[in-house]
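Bear in mind that the values in this text are calculations on the coordinates, not laboratory data. Remember, it's a predicted structure, so these values are computed and weren't measured experimentally. Cβ atoms are built from the backbone, for glycine too; each structure is taken alone.
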Structure P
Amino acid sequence: MGSLPHTGAYSYGDIQNLKWSSTEKAVARKAFDRALQRELDEVMIEAKKRAEKIQEPSDLWDLEHFLTQRRTQIDRQFDYRYSVLIFVFADLIRRGRLSGQELQGLSEDKLASIRRYAEP
């Protein structure tokens, strides 16, 4: 994947070596934490619904399976390493967990790359 010079977007290889200013790190952390909280809120709502329906011992294991599966997905999706954060933010935007407005304060090049990778 090459870079898009007219948008200032970084190429795939460049993203792993991006420098993040202290302001960008603060913006990124806040956006990341908000998106994670949204994800966890949804899991809690679903878990409570499922727990209310428990009638058999096997229902307990179904709930445990659901929670284990979601935890694994969340652990994979929410990776705060700066070398992959552009991709994480693009995925979160694509899935509706984060808005572009919440990333205001990142450099235009980073925002352009996030938009680029968030495209379907």
Structure Q
Amino acid sequence: MWMFRVFLFGIILVVGAYTAPVLINYGLLVLLPNFFGEMSQFNWQGQFNLDFLMFLLMSGFWIAWRNQFSLLGVLLGIGGVFLGAPYLAAYLLYLSFHAKADFSAMLLGERIDKS
């Protein structure tokens, strides 16, 4: 589990370190037009963006599902869609401690069979 936690922490650091100067240099307002604009061009960058968007949606849906689509779960899921890999990594890192390193409890939440 410690290697998984190091991996998650690495994702947070690497993506955060890359995102900070991009955010400073370009701001947030150009993100969505550029992201969806590439998809409208039907090029490889657009294909990557579409593929990435599907991963973000799966991440958000899983987070909401894991929390039984409660209000908090839906809000956490929206965070997963809009904040990406560092958010999911931080959420999984939190769960790894909260679930006491039990992967089943991390992934399934309260759906785990306790019999």
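P, Q: which one has helix-only ellipticity at 222 nm (-39500 (n - 2.57) for each DSSP H run of 4 or more, over all residues; to 500), as calculated, at -21000? Present the calculation step by step, with values, prior to reporting the outcome.
Details: P: -21000; Q: -27000.
Considering all the candidates, the number was obtained from P.
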Margin query: By the measure relative contact order in percent (Cα under 8 Å, 6 or more apart), tell me the structure among P, Q with the highest figure.
Written below: P
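If distance in nm of label points 7 Å out along Cα→Cβ at positions 77 and 93 comes out at 1.7 when worked out from the coordinates, which of P, Q was used? Mind dumping the intermediate values first?
Working: P: 1.7; Q: 2.5.
That value comes from structure P.
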Next item on the list: Compute distance in nm of label points 7 Å out along Cα→Cβ at positions 37 and 69 for each of P, Q and report the one that scores greatest.
Entry: Q
Notebook entry, point to check: The value 2.2 for distance in nm of label points 7 Å out along Cα→Cβ at positions 29 and 53 was derived from one model only; which of P, Q is it?
Noted result: Q
Next item on the list: Work out the source of 64 here, i.e. which of P, Q gives that when percent of Cα pairs over 16 Å apart is computed.
Entry: P
Checklist line | If FRET efficiency 1/(1 + (r/R0)^6) of positions 21 and 45 (r between Cβ atoms, R0 = 30 Å, to 0.05) is computed and equals 0.25, the structure in P, Q | finding: P
